[in-house]
Structure P
Amino acid sequence: MTSRLQSIRQVSRRDFLKWSAGLLLTSSVGDLSLIHNPARARRSTDVLVIGAGAAGLSAAQSLHAEGLGVIVLEARERLGGRMWSDYDLAPYPIELGAEFLHGSTVSTWDWIVKTKLNGSRDKGETFYVYLDSLLQPDWSLQRDYLAELEAALEDWDGDEDAPISALLSDLRLSDEEVRLLNNLFAPDNAADLDEYGIFGYNEATFEGDGTGDWRVVEGYSALARAMADGLDVRLNSIVQRIAWDADGVEVTTQDGAIYEATKLIVTLPLGVLQRGSVTFDPELPSWKQRAIQRLGVGIVNKLILKFREPVWPDDLSVLATPLSTQLWWRPGFDREEEIPIMTALIGGSSGAAFSRLSQQEAIQSGLADLERMLGRRLSGLLVEGRFVNWGADPHSLMGYSYAPPGTVGLRRDLARDVQGVLYFAGEATNTTHPGTVHGAIDSGEEAAHTMLVAWR
């Protein structure tokens, strides 16, 4: 333990003793108990972290490893944030949120190794496309639409930012091909082609990620639980107010519990920050508010349909469509004893439209799209369906972030600390790896590192 960290902990311990009379401590995961007066119990620590997703857990573990006292406040009744696995639909996890590790060398692997979990490469066999009323393998097409778009983005030499859709006129696509290309783009990037800025897209290089898509064999929820090991995480703790000054922070939750700390790391999703669900007192500086309000909150939802038997070609692993459900895949394609389940990932304006549907409406819409593409009735074969409405979830209000035209540099502002007291992390703060679990992990570790350097 360094003398710096000793001095930090001495201060917090003195404060804690001042407040500890009558304080009833609970287990490491749960809410604070009430004391016998109208005020709620107070808890003091070195650092508070808001959010027990990938960013919050990685930040908390980095600080915990340095000997600092850390409390993590999580609004949900579970760990993981937008990492969420279902273990009832199949004998293997079905991901309701984050699905893949996008790359063979991303930082998520460090946690998988550290926590003794396992990763497996996604071994999809054939990518199918529904186009011109035909369901066909992509190798039968004459064009690679995404490759053409990537080439156009690399060749762009405009001096001013513009939406990616500005490049489409040179590609000479039919209306249906434009919809197909948009639906290939939107689920991965949380925005339509006319919403994402060229400069912001090119800023996200994803350099050093390696190759391939991989899965956490035990599920992302298992990874979240492993990342939380040894941490003091308070579930069902919905933060309402953050009072702060140069000396520290006071955080009040919905149930009236009060937490005090010297520093705070905020990993709230951009959608929650934009909504203003949490009050900062005093308000955040204008440059921080500008970043929050101008970056894009991308809606990405999931639809999972389980059937009595396979209803698709044996070699189909992924299915792209110009229809509203956009992109489908078989989450059990390379699993032994595969259960016939299809997952649709729906982003951008289609994702926003689905967010306005009920559970049953979303299931019926997805089923209708599959029936149209496969050319057969499926309602009698449907066992169950699940619509995961991330856009309406009050603790996310989004899938992941995107950069509209004219917002280059704002991710860096979103990540910047405020007066060495408030720090920010999460996928939206990562300039080069946004919209990914590993981008969130990296941002949490970076926020913790920045805090520790400033504290020396």
Structure Q
Amino acid sequence: MFLSVFDMFKVGVGPSSSHTIGPMVAGAMFLQHLRGLPFSVAGLRASLHGSLAFTGVGHATDRALILGLAGFRADDYDAERAEAELARIARDGTVTPEGLPVLRFRPKEDLIFDYGPNLPGHANGLILRGLDTQGDVITQVTYYSIGGGFVLTEEELAAGKDTDTGPPVPFPFRSAQEMLAMAARSGLTIAEMKRRNELSRKPAADLDRGLARIWEVMSACIDRGMATDGILPGGLKVRRRAKGIHDALLAERGRNLAPPHTINDWMSMYAMAVNEENAAGGQVVTAPTNGAAGVVPATIRYWLDHVPGASIRGVPDFLLTAAAIGGLIKFNASISGAECGCQAEVGSASAMAAAGLAAVLGGTPEQVENAAEIALEHHLGMTCDPIRGLVQVPCIERNGLGAIKAVSAASLSLRGDGQHLVPLDAAIETMRQTGMDMSDKYKETALGGLAVNVPNC
């Protein structure tokens, strides 16, 4: 099983990887499907199902899908150009993707929110249809946005999770147990094994450049969040807090006013800065999702800015280690809030961050695995219940607490020798089972929990 570090960490746009990036990707995939047909279509129609319908407006799913069908991509998203194109499409009722004729698409009529039962494959389903000149369907494809910006067709999903068809990698671990066994035999760290896997698919220069780009975007996102205040969009009137907290923390420095636990405020503030940017539709990195995008960068920034001896040269190892853990979770359980609740998003992110931090602090592979297990275990059962379907409350603060748990988990693991009672594999399987047992109203539908017990206006 191989899942690239660039699959786990993707540059994209907020507020949601599964509900914003995923539908945009699905739109691009459908355009490619249309380009390969032996006949032409004259128009488009789309339907959103399950969680994509229930929380689609709050997650900007409709806007993202329209832009995807117009040829926009998340990794080079231009907000100003997107707004202009959305206005034109609403006015003209057409999209003009490259390599295809002008296609009729009137969002108010041709984009349908279907609040009926979920499609059979996943809670995040959408059906895209091509129409002839009379408006009859002449081709259609069902897509599933399975979390973290990953999208599969109905056929791909039915074929199984492991769809990697590339050449074999040197360390094909499918479980944490296999990962530790390979590390013991090879004498390599988890990051070194992950690096060799990546190098079997891409040149070293591309890998290093890509890793540097990931951290560059993460760090810039923190900086923007710390410098920006105001009210987040969506109608809840949630006030940005990261800038105010950052300003207060800077004012306290050198005045012996702050108690030792203030370091938790720094970690929370870094994470909140990212997730406020995400909620505002800014550029973020899935880590492994947009809703959990703040945990990993906050933990890295904590390490770089507050831990003696930290060096930016260690960031690639942090990211590679975190990606290895995230890959195990995705392959054996889920990183989708719509599938397994927030334990699959912030829980997975916290496990990834804990593993990365333990690695750069000198932990053995056993200690790294223990750090990931501690962090994941203590997110088990966490529901996904966003108020009004917006990735704001409780999501923003939840990332801060996920970073704090990651640092605590790494620290605890390094106090031991790596031997512990609950293996990471058992925690991952428990998370999967818990998600399957969890009521749908607690899985990113905004039909339960805080979403119904707090007024959303």
Structure R
Amino acid sequence: MFFQNPYPWLASRQLRVLSPIWIAACVMVLSLFGCANKAKSRLTEVEVAKPVRTNVPIYSEWIGTTVGYIDAQIHSKVTGYLLAQNYKEGSLVKTGDLLFEVDPRPFQAVVNQANAQLNVASAELTRARADVNAAQAEINRAQDAQVKTQLDVERYAPLVSDGTVSQQEMDDAFQSNLANQASVLAAKEKYNHALASVKAAEAQIEVARSSLQGAQLNLGYTKIKSPINGIAGIRVANIGDLVGTDQKALLTTVSQIDPIFVQFPISEQEYFGLRRLLLTKGSRQGEDLELILPDGTVYDHKGKIDIVGREIEASTGTLRIRGIFPNPGNVLRPGQYSRIRTATRIDKDALLIPQRAVQELQGEYELAVVDGDNRVAFRNVKASNRVGSYWIIEQGLSADDRVVIEGLQKIKTGERVDPKDAQLPPLTSALADVRGSAP
């Protein structure tokens, strides 16, 4: 059984009255929901991330210059005309390789003359020695004759008294003995003179030999050889030039560059701040110096501190440090400018933010953070060092802050945003590429 409205005309009238009101209300509610969704869709999307917290080695950098391990300047030790060049410029040469030749003919003539003088001195020595032998034979003959006459005197002396030997015979024997004694003395004097001639001839031979050695040495200097293994530089003198001590003495330079030195200055203030570290590194066998090449790449081989300079240069206020690096293949060449870096301290629990999240304006550093209500606030921070693609933030940031990584150009202070999690660069690669430059 169904209920029937006894006033059908009234229901029809209510329906006609209420329907527009109901429809308007529905439209208003739907509009509010649409506006809310539209407002939500208008929020700017940004990518945010919390700072990375870790221990970071901080590197210091200096500008260095590569220097040959041995830079041998090749000079001509004799004066003469340059005759030939026997090496290829820029090539690797070995110890004893012929580099240049000076015209040897004048020096060969001096060698020949010295040889002749030595031969003359040798002949003079031979003659002097023959005179010695002749003088010795004459002494022997004179002594034999003197011995005979001495015996005659001794034998005649007792016979003179009994008349067996006349006084005249005795006097003749005595005079003959005196004459023979004088002959012995003369022969000895001649012998001594001959010995002196031998000594003089021997001395003359030594002089001649020394002259010959000097002449041969100068002749050898006409062939200019490399004293070390290394890279031979571009020649300074040309073929046909008069070279020598008072002329163009420098011909070229040969540099041994494996290993190679890198010299770099540090300020007096840096030295006092790092003296313990530098002196420790200088006494250690470990290799902890890195070389950054002019193209920005890191050299494949690490080096170590070889020498810490003994004094502060008054004109520059710097102390010279010398590092040593292996240089297989002679990749590095003397005179190159490069950056030297080494870890000087460890920043513990450092806060790192990608560099693209930090804005720099007139030496001030700024970044944007998003609070719990998703509103943006810009902060001034203190950035200390770069670590790969990251900045180390020393002041103005906490570990729980959400930092805007992407979308900085689209937001302003106080604006409400729609934050999304950012994908940060790998920290391991950043730590492997620490640059250590102060901002």
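Worth pointing out:
- Structure responsible for 2.40, with Cα Rg over 2.2 N^0.38 Å calculated and labels P, Q, R on offer: R
- Distance in nm of label points 7 Å out along Cα→Cβ at positions 324 and 388 from the coordinates reads 4.3; which among P, Q, R: Q
- Each of P, Q, R could give relative contact order in percent (Cα under 8 Å, 6 or more apart), but the derived value 24 comes from P.
Where a number appears in this text, it was derived from the coordinates with a stated rule and is not lab data. Please read these numbers as outputs of a predicted model, since none were measured by experiment. Cβ atoms are built from the backbone, for glycine too; each structure is taken alone.
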